[in-house]
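What follows is a set of structures to go through.
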Structure I
Amino acid sequence: MKREDYLGADILFDAEGDLAVSATGDLVITQGRSCLLQDVRDRLYTLPGDLFSHDTWGCGIGRLLGAPDTPLNRALAIRYIRFALEAEPRIEDNSISIKPLVFNNEEKRFEIRFTPVGSLTPDVLVWGFGINDFSFLMSDARSPRPV
């Protein structure tokens, strides 16, 4: 099995979370690394229990929306992200690092590094959310475009 096959394939969602549709009206499929990145984004913004048939899937970081910057809240945020990504079988064990970039009452933003299974190169993401709009600032740090 090729690495790209192991990383999966799925229906592509655009930046607003809508189904991506091609010029011919077909659903667009994402696969390989971009599929993994889409699934990581989905995992991070989904609270455990939100998916009926997968009650443990997700990340509890949304519970910290509006929370002040304290050592405990920073530690909880890192823990929530780490636990969510450690549950992803397509990410190498012990390859995850999380660094808070912005952490205040109105916005949380993190640099997240992890290595996909079978890769020698880590992915570097900047992901976050804010109190005014639960937006996703996820991007590959090697590329200026949002993922």
Structure II
Amino acid sequence: MRNIAIKQKRAVSLIVSYVLLLVMAVSMAGMIYGWLKYQARLPAEIKCPEGVGIAITYDCNATHFNITVYNQGLFRIDGYRLILKNETNQQTFFNYTSIAPGNSSYALYEFSNTKQIEVLPFRIQKKGNIQREVFCTDALIRLDVNCA
């Protein structure tokens, strides 16, 4: 009889140890999940506001490209990216001239035999402690030109 009582106590202590081990593993997994969720928080997406619009006029010859960018939108733009392409290569220029609504900016670039241009305005926006260039893809201008 005494031998059966000892075996039953061992069985209970074995079950208690498994339950404690399982509770500790689940609680550690919950703590690690909470910590990782906090650490991997993604910043909110920063978008260009609706109402940003530009218009351009250009003049070009075989070696130079002159462009005037007009801000026809409701918001200030902090510059634009200009891509000039010809048959063999392309070159990207960034102009960081801030243009208020209703104003314009003129620039001269050296690039030969321009065949296509692409103008994409951007704004420098700040959200919280994040500040970066936000490209306004809705205001993209792409034109085929012949500057030979």
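Read-outs: derived from the displayed coordinates by stated rules, not from any lab. Computed from a predicted structure; not experimentally measured. Cβ atoms are built from the backbone, for glycine too; each structure is taken alone.
When distance in nm of label points 7 Å out along Cα→Cβ at positions 47 and 71 is calculated for each of I, II, the greatest value falls to I. Structures I, II were shown, and distance in nm of label points 7 Å out along Cα→Cβ at positions 31 and 55 at 3.6 was computed from I.
Figure out for me which of the structures I, II the number 3.5 belongs to, where distance in nm of label points 7 Å out along Cα→Cβ at positions 15 and 79 was derived from the coordinates. Derived from I, not from the others. Of the structures labelled I, II, one was used to calculate Cα extents along the principal axes in Å, for residues 39-94 alone, giving 32, 28, 15. Name it. Value 32, 28, 15 for Cα extents along the principal axes in Å, for residues 39-94 alone corresponds to I out of I, II.
Out of I, II, which structure matches 68, 18, 10 when semi-axes √(5λ) of the Cα gyration tensor in Å is calculated? Source structure for this number: II. Tell me which structure, out of I, II, gives 2.7 once distance in nm of label points 7 Å out along Cα→Cβ at positions 87 and 111 is calculated. Value 2.7 for distance in nm of label points 7 Å out along Cα→Cβ at positions 87 and 111 corresponds to I out of I, II. Looking at relative contact order in percent (Cα under 8 Å, 6 or more apart) for structures I, II, the greatest value goes to II. Quick check: 6.8 is what I get for distance in nm of label points 7 Å out along Cα→Cβ at positions 23 and 103, calculated from one of I, II. Which structure matches? Value 6.8 for distance in nm of label points 7 Å out along Cα→Cβ at positions 23 and 103 corresponds to II out of I, II.
For helix-only ellipticity at 222 nm (-39500 (n - 2.57) for each DSSP H run of 4 or more, over all residues; to 500), the calculated result is -7000, so let me know which of I, II that is. Among I, II, the structure yielding -7000 for helix-only ellipticity at 222 nm (-39500 (n - 2.57) for each DSSP H run of 4 or more, over all residues; to 500) is I.
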